[in-house]
Each structure stands twice: as structure tokens, then as C-alpha cells.
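Listed next: structures, encoded as C-alpha cells.
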Structure 1
Amino acid sequence: MEYMQREKISYRKAIYRALDRVLGSDEKVVFMGEDISEYGGAFGVSADLYRRYPSRVISTPISEGSVAGAAVGLSMTGYRVIVEIMFMDFITLAMDQIINHAANIHYMYGGQVSCPIVIRAPAGGYRGYGPSHSKTLEGLFLGIPGLKIVAPSTVQDAWGALISAIYDNNPVLFIEHKLLYNMEGEIDLDYKIGPIGRARIAREGADVTVVSHSYGTHLSMRAAQELSAQGIEAEVIDLVSLKPLDIGAVAASVEKTGRLVTVEEGDLSGGVGAEVVSRVVEDCLPYIDGRIVRVGKPDVPIPASIMAESRVLPGVDDIVDAAKRTLSWE
């Protein structure tokens with residue numbers, strides 16, 4: 001299938017294009033997951049791939065641990081395996097295979113064996129799905145050596161980062177926020193795909209640094225527009241990669257603005273913001289000229305009621321308020 005080199009497509013389609021590209025060019029790539037054949041995947045990403053690559057697009061039983069375990073074994077024999085988890089909440093059923101096996105194999109075998117698997121995990125709330133279908137669990141995996149974590153927010157990065165993840169020899173957790181699937185953006189198929197671990201400046205500003213990832217980047221950009229109307233220019237850093245973390249990009253921005261807000265949908269305790277703040281304090285404390293504020297979910301389950309959910313998950317107003325708080329010690 002031929003594609004235009006530059007066009008406007010959805011985030012969902014960008015993921016599809018990346019999968020189609022690697023499956024079509026490399027017979028050592030296998031795609032596994034629940035309902036990814038006729039049903040097209042829980043969020044319609046896999047579409048017709050099972051018809052195009054019938055021997056390497058495998059619809060599996062509903063058993064996340066078994067699927068992840070099979071992926072680990074297959075990857076050790078020379079294949080690059082992509083696993084789709086229906087909802088990120090269910091990744092907890094495969095923690096042993098991911099943490100104790102996939103993340104350790106390269107080290108345990110002295111580099112003789114690699115485990116190049118990508119675990120795609122649709123995540124996030126704001127849809128009233130309740131506590132068991134709305135989580136963003138990246139915080140659980142931040143402290144796992146040997147595992148990389150990517151959470152792109154744009155169509156271009158979704159395409160490029162997924163291809164990078166598939167051809168990385170380490171296991172990669174690839175987080176896709178549900179609210180991003182229908183978002184459209186321009187994709188350049190000639191875009192130079194770099195290694196995992198680079199953040200991007202989504203918006204330049206001089207007054208406060210706002211660091212986020214995934215859907216939080218879009219909330220941060222909307223907050224930055226509101227702040228700009230009030231004379232406050234926020235610089236928005238989209239982490240893209242959570243592990244490895246591009247702390248250099250964050251530090252450079254904080255040195256310029258002297259203020260920091262972190263934004264995440266996950267729990268504040270032990271989350272991405274906590275890691276970013278601790279690294280900034282270590283590296284940039286002399287440049288801090290205001291409060292550091294974290295925006296995220298309080299340590300409570302996510303309600304099923306949309307109204308109650310909106311009081312738990314972070315919103316634009318929370319980010320605006322946080323940015324203003326960095327400008328004062330009150």
C-alpha cells in the first residue's frame with residue numbers, strides 16, 4: 001500500500017501506518033493481541049492488518065499474561081513482537097512477564113539474547129469508564145530497569161516513536177491515550193526517526209515551564225493559551241519519552257523560566273511529575289525563582305460518573321492555577 005509522503009491523518013491512522021510499514025517490510029515482525037483480527041482491535045487501530053498479514057497478525061485468547069509470555073519467548077528467537085493490551089488497566093495481569101522476564105533477559109544472559117517487544121496500551125480517562133478501564137499506569141513502571149516507556153501526544157510522534165520502539169532491542173511500553181485516537185495532525189513520512197529518549201518543545205515561553213506528556217500536553221497547550229491572554233507566557237515541554245527521560249530539555253527550559261509545573265493524568269504519588277521535580281531540584285535548584293507545582297490525579301480511584309471524574313482528573317483550569325502559583329510564594 002502506497003501513502004502520500006505528507007498528509008493529514010488521525011492519531012489512530014498514524015499507529016496503523018506504522019504497524020503496516022514494519023509488517024510490510026520485515027517478516028520478523030509479529031503483531032499479537034485480543035480481538036485484533038475481524039473486530040479490528042478495541043479502538044479500531046489494527047483494522048484490516050489481519051487480512052494483509054494473516055500469518056503474523058494473531059488474535060489471541062483473553063489472557064494478558066499468556067500473550068505477554070508468548071511475546072517474550074518469540075522475541076528471544078529473533079522476532080520483533082508487538083502486543084496490544086485492550087486497556088492499560090489490564091496490563092497488571094502481565095506484570096510478571098514484563099518486569100521479571102522481558103526487562104531482565106538482556107542482562108541475565110549477558111547481552112547474548114534480547115527481548116525486542118512493544119506493548120501498546122490504550123490508557124486514560126475523561127470518558128466515564130470507571131476505575132478499572134481509565135487508568136494511566138506509567139508510574140508503576142518508571143522504576144523498572146531495562147524497560148523503556150513512550151507516550152507520544154502528536155500524530156507525527158505516534159508514527160515515528162512506534163517505529164523507533166519496534167526497532168529498539170529493549171522492551172518498550174507504548175502508551176496511547178484514548179482521547180488522542182480521533183485527533184488529526186499532519187504526518188511527514190520522510191520525517192527522520194530518531195532514538196527513544198528525546199523531548200520536544202511544544203510551545204516556547206519565558207515565564208514558566210510546563211512539562212507533560214500524552215493527552216496532558218494538549219491540556220497544557222490550552223492552558224498556555226489562556227495564560228498568554230493574561231500576560232503569562234508558558235513554555236510547554238512534551239516529554240514524549242518517559243524512560244529514558246530527556247531531563248536536559250527540561251533543565252534548559254527551567255534555567256530560562258525559573259519556574260516549573262508538571263502535568264500528568266496519573267497519581268501524584270510516585271508519578272512522572274515526582275521524578276521530573278526531583279531531577280530538576282538536583283540539577284537546576286540555583287535557577288528556581290518560584291514555586292514548583294505538580295498537577296495530577298489525587299490518590300483515589302477514578303469515578304464512573306463523568307461529573308465526579310472531572311473533579312478527580314486534571315483539567316485546563318488546574319494547570320492555569322498551578323502556573324500562577326509558581327509566580328508567587330503565597
Structure 2
Amino acid sequence: MLDDRKTAILRAVVQEYIGSGQPVGSTHVSSGHDINVSSATVRNEMAILEQEGFLTQPHTSAGRVPTDKGYRFFVDHLTQPGRLDDAKVSQVHHFFDGAHGRMEELLARTSHLVAGLTNYASVVMGPKVERTVVRSAQVVGLAARQAMVVAVMSNGSVESRHLEFDTEVPETRLGAASIHLQCALVGRTLVDLGDVATSGDVSVDAVCSKAVSALRGATADDPVFVGGASSMASAFDAVDVVRQVLQTLEQQYLVVSLVRDILNRGLSVAIGTEHGVEPLASCSVVVAPVVVDGQQMGTVGVLGPTRMNYPQALATVEVVSDRLGRRLGEG
């Protein structure tokens with residue numbers, strides 16, 4: 001643990017660097033913060049903080065910048081619980097009060113909301129389809145040999161799959177299949193569909209069997225949406241770093257595994273190399289689970305440079321995840 005003076009100086013350096021992006025000198029710290037010691041004393045303390053790995057000096061004549069260890073200490077011991085200003089809180093409430101339509105659209109729009117509130121890239125993950133139950137199901141004809149099975153899930157999402165038949169299927173048969181599926185599938189998860197009991201009509205059973213097989217494939221989908229990725233372009237000076245970050249954000253499986261790993265480790269913040277994704281070593285990730293009836297049903301997160309405003313990022317994901325959880329619970 002650091003003593004009170006080193007703690008105050010480290011806090012000042014982190015806060016100044018988050019705001020300016022420029023190395024912080026001892027004179028600036030001693031004059032601009034309630035440190036109450038000379039710049040020479042601050043300089044000596046900053047040298048010790050550098051030796052202990054909390055700060056680093058990019059150039060011999062420059063001030064110091066925080067290391068990942070410095071940011072971690074700041075997040076764990078120094079930050080006060082952040083809060084969104086009233087205007088942003090109202091923006092979040094207004095957004096969810098007017099949120100309607102398909103779950104995929106809600107999650108995508110939520111990712112843009114978070115990106116707009118933070119000016120960082122956002123990651124919004126919804127509940128896996130396999131954890132929700134079927135609320136209604138039907139088969140809709142598209143053409144003589146084509147149809148679509150549509151299942152509305154308990155979280156408000158809509159799963160639809162295209163069906164192809166070898167012969168023409170009349171509307172009456174599709175209607176009978178819809179009635180049978182409605183009785184057989186409601187209240188069951190897509191993972192637990194199993195076999196549907198016979199309807200007594202072989203041709204109807206064939207439609208139902210094809211529909212159920214198609215719906216089982218929906219469980220492989222991972223609902224994740226990334227918003228505001230373009231805002232990361234202005235967060236780094238090096239073009240190659242920007243390129244690496246953007247390329248990584250395009251890989252959905254990497255984003256999903258990154259967020260899940262952070263939550264599984266019991267973290268709300270992963271800084272720099274802590275998250276283990278090398279192309280994102282210059283980034284931090286702040287996440288909050290979306291909880292519905294005591295169960296985690298998704299995640300809201302932001303990804304930005306390590307010098308992100310952590311209190312504000314934490315406050316944003318907490319407020320948005322809470323409102324998203326309430327919205328999902330309404331389903």
C-alpha cells in the first residue's frame with residue numbers, strides 16, 4: 001500500500017493524464033491539486049512511484065504517465081463512485097422508455113447509446129437464446145415449397161429460420177403445423193426442444209420436424225453488438241494500434257470471450273494487458289452484468305484507451321445495464 005501523500009500524487013497524475021493525454025510534471029501536480037508540498041517533494045515522490053512501477057517517464061525531460069499498475073491502483077483504491085449527470089441519466093431513461101420492437105434492434109441501439117454517452121467503443125451482449133423459453137411459434141408460408149418458422153422468445157427476441165420442402169406444402173398444412181408447434185414448444189428452451197409428439201398427421205409431423213430442427217440451430221448464435229468502434233480512431237496516436245483495435249473488434253468471438261473472461265474472473269475493469277488480448281494491450285475494458293430475476297442475462301461494456309475516465313465509464317455501464325435488465329424483465 002502507498003502512504004497518503006504518494007496516493008494523493010498518484011491520483012493527481014492519473015486524473016491529469018486522463019484529461020489531457022500529456023505527461024504530467026511535478027510543478028503541475030503541486031500547483032493544481034491539494035497536495036500542500038513543494039514541487040521538489042512531488043518530484044521525489046513521483047520518482048519513487050516510478051521505481052515501484054506505478055508511473056513511467058516517456059522521455060528524460062518529460063513528466064510521468066500512469067502504467068497499467070498505476071491505473072489499477074487508481075481504480076481499486078482511489079476513485080469515488082462515479083455518477084452520470086442528470087442530462088445523461090434522463091437520456092438513458094428516455095431511451096428505454098421508448099424502446100420497442102425486436103430484441104436484436106434494442107441491443108444494437110443500446111450499443112450506440114453507450115458509445116454516445118462515453119465516446120468509447122461499446123459492447124452489448126444479450127441473453128443467449130438457449131437460456132430463454134419459447135413464448136409463441138408458427139410456420140408462415142413464403143412460396144409453394146418455402147416457409148419460415150418464427151419463434152418469439154420470452155426475452156422479446158424473435159428467432160426465424162427458412163424452411164425448404166421437396167414438394168408443395170398447402171397453407172392448411174402449415175396452419176395445422178403452427179397449431180401443433182404452439183402447443184408443443186411454448187415454455188421450452190431451444191436447447192431443450194427434443195422431439196415433438198406426433199399430431200396424428202404424417203405430413204404435419206414432417207413440417208414440425210423440419211421446423212424444430214431449424215430452430216435448434218438458433219442456439220449457436222451469440223447476440224453481441226459493438227457500437228462506436230470508429231471513435232477509437234481518435235484515441236491513439238499510432239495508426240497501427242488503431243488498426244489492430246478495429247480489426248479485433250470486428251472478430252465477434254474474440255469480443256464475446258474477452259467479456260466473458262473478465263466477468264468470470266470477478267472483475268468489472270480489465271486494464272491493458274490484464275485482459276490477455278494482445279492487440280488490445282493499449283485498451284481497458286469496463287463491464288457490468290445485465291441481471292434479470294437474479295440471473296445474468298447479458299453484459300454492457302465499454303472499451304477505450306487505458307487513460308479512459310474510469311469513474312464515468314463505470315457509472316455509465318451500471319446505469320445502462322440496470323435499465324436494460326429491467327427492460328428484459330418486462331418480457
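Every read-out reported here was derived from the displayed coordinates using simple, explicitly stated rules and does not represent laboratory data. Since the model is a prediction, treat every value here as computed from it, not as a measurement. Cβ atoms are built from the backbone, for glycine too; each structure is taken alone.
Have a look at 1, 2 and say which one yields 1.00 for FRET efficiency 1/(1 + (r/R0)^6) of positions 118 and 150 (r between Cβ atoms, R0 = 30 Å, to 0.05), as calculated.
1
Give the label, chosen from 1, 2, of the structure having the highest value of FRET efficiency 1/(1 + (r/R0)^6) of positions 174 and 254 (r between Cβ atoms, R0 = 30 Å, to 0.05).
1
Among 1, 2, considering only FRET efficiency 1/(1 + (r/R0)^6) of positions 126 and 286 (r between Cβ atoms, R0 = 41 Å, to 0.05), which has the greatest calculated value?
Top value of FRET efficiency 1/(1 + (r/R0)^6) of positions 126 and 286 (r between Cβ atoms, R0 = 41 Å, to 0.05), among 1, 2, belongs to structure 2.
For the read-out helix-only ellipticity at 222 nm (-39500 (n - 2.57) for each DSSP H run of 4 or more, over all residues; to 500), a value of -9500 was computed from one structure; give its label from 1, 2.
Going through each structure in turn, the value belongs to 1.
Rank structures 1, 2 by mean count of other Cβ atoms within 10 Å over residues 262-269 and report only the one at the top, that is, the highest.
Top value of mean count of other Cβ atoms within 10 Å over residues 262-269, among 1, 2, belongs to structure 1.
Name the one structure among 1, 2 that FRET efficiency 1/(1 + (r/R0)^6) of positions 22 and 318 (r between Cβ atoms, R0 = 35 Å, to 0.05) of 0.40 was derived from.
Corresponding structure: 1.
Quick check on the output: 50, 21, 21 is Cα extents along the principal axes in Å, for residues 62-101 alone, derived from one of 1, 2. Which one produced it?
That value comes from structure 2.
So Rg and Dmax of the Cα atoms in Å, computed for just one structure, reads 19.6, 62; which one of 1, 2 is that?
It must be structure 1, since only it matches.
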